[in-house]
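Nothing in this text is a laboratory measurement; each read-out follows from the coordinates by a stated rule. Since we're looking at a predicted model, the values are computed, not measured. Cβ atoms are built from the backbone, for glycine too; each structure is taken alone.
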Structure 1
Amino acid sequence: MLKPANYSSLNPPPGFDFSKILPMLNDDDEQLRAVLRMFREDFADTARLITEKLAAGEHEQAEKLLHQTKGVAGNVGAVALYQLSQALDQQLKQNSYSTELLAQWQAQFAETLMALDGLTAERSTVANPDQETSRQLLLQLDNLLAQNDFISNDLLQGLRNSLDAGQQDTCGDLIACIKKLDYAAARVILSKFTQPPAQYT
């Protein structure tokens, strides 16, 4: 599962391979973090933009954005995103696409962004989990899930950062369900936390 820990070249998260980019950076983890941070910032809205272009029937514009994403993802070592981008790009060049493949790409894009948050986090990000913060975020998340409301990446990342190491795998499962819009399953997972979700009314 993805964890917002401080990954390094020796410990990349699933879906990443830094064996090609690191030699170009003199095996410097800090330079790698800087490159990944730029990728995270520059492409944060790409999935939304591509989805909107496709919904509007603007396949050519969507393909251009996807092609750019594919290239940069490959360059920075985001291999899982690169592979799905390549598959979807080939379909869009034929002016068509599989909704199943698009959903897989969207899910991988979200996972990649979450992993990048961990890769580029400050080393103290999860050193001192804040129980009160996590309690408030869990309550907020539970309310949003109950109302089938929009859940932002900022809220999910804030929750990750507030939880201790033993809760990170469960948090990863929770986020995966939310990204798939399976809110019912997400609420079941939410109840597994030792923090207050079980006490919510």
Structure 2
Amino acid sequence: MNYLGSGWSDDVLLLFSIAIFTILLLFLSLTLWIVKKRGLRKEKRIMAWVYGHRNPFFDMLLGALTHFGSLKILLPIDLALSIAAVEEGYSRVVLLANLGFFAAVISAYLIKFIIARERPNEVLSAEELPQDPSFPSAHTLQVFSFSIMLWLAIVSMSESMHPTLALYLLLLASAVGFSRVYLQVHYPSDIFAGVLLALFWGVIFAKFCIY
């Protein structure tokens, strides 16, 4: 029996459907907002304010934490956790969690190159900036998606909600997202888009893949 999916009522399924629709609508609205370049001056002012409040401690801390959104860090962790879970007999959960994670990552990069938003360049030079487009933030999407899928997989395997783990994962993912603005490599809307896209695939995983 699976904790999340046991005894789902039509009302719960309706709520999940509404959640999927709402997240998708927000993401599409944000994408249209980006394409039309609305609010860009406000975003630049936010980034200038953040840059004006930088200090050596947060430079070091957020400079380190930002790497937890990189696939170079997440993929080895994912591989190790997947192997351990498969050895415990949870191969189906591992498969579905990885499908959800990689679907999120692939969709993010497809959208990146379709929208092709330029990186913020008020502080860093073109040589210092990542070479891929800015929207959505892949680091943010990856760490949020990984955290969501990990939590859902653990809930599925243990039949417990693990709220403390969820909080720690949320704090880590949020710190990574903020670090991308702090380090001046993403606009705030890129971060928000990454979170929305991760939530979208997380809800789909919970609704359709866990029973």
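Structure data summary
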read-out	value
Given 1.9 for distance in nm of label points 7 Å out along Cα→Cβ at positions 66 and 82, calculated: source structure among 1, 2	1
Which of 1, 2 leads on FRET efficiency 1/(1 + (r/R0)^6) of positions 98 and 170 (r between Cβ atoms, R0 = 25 Å, to 0.05), largest value	2
Test item: relative contact order in percent (Cα under 8 Å, 6 or more apart) calculated as 38, pick one of 1, 2	2
Structures 1, 2, by distance in nm of label points 7 Å out along Cα→Cβ at positions 34 and 58: label with the highest value	1
Which of 1, 2 yields -24000 [helix-only ellipticity at 222 nm (-39500 (n - 2.57) for each DSSP H run of 4 or more, over all residues; to 500), calculated]	2
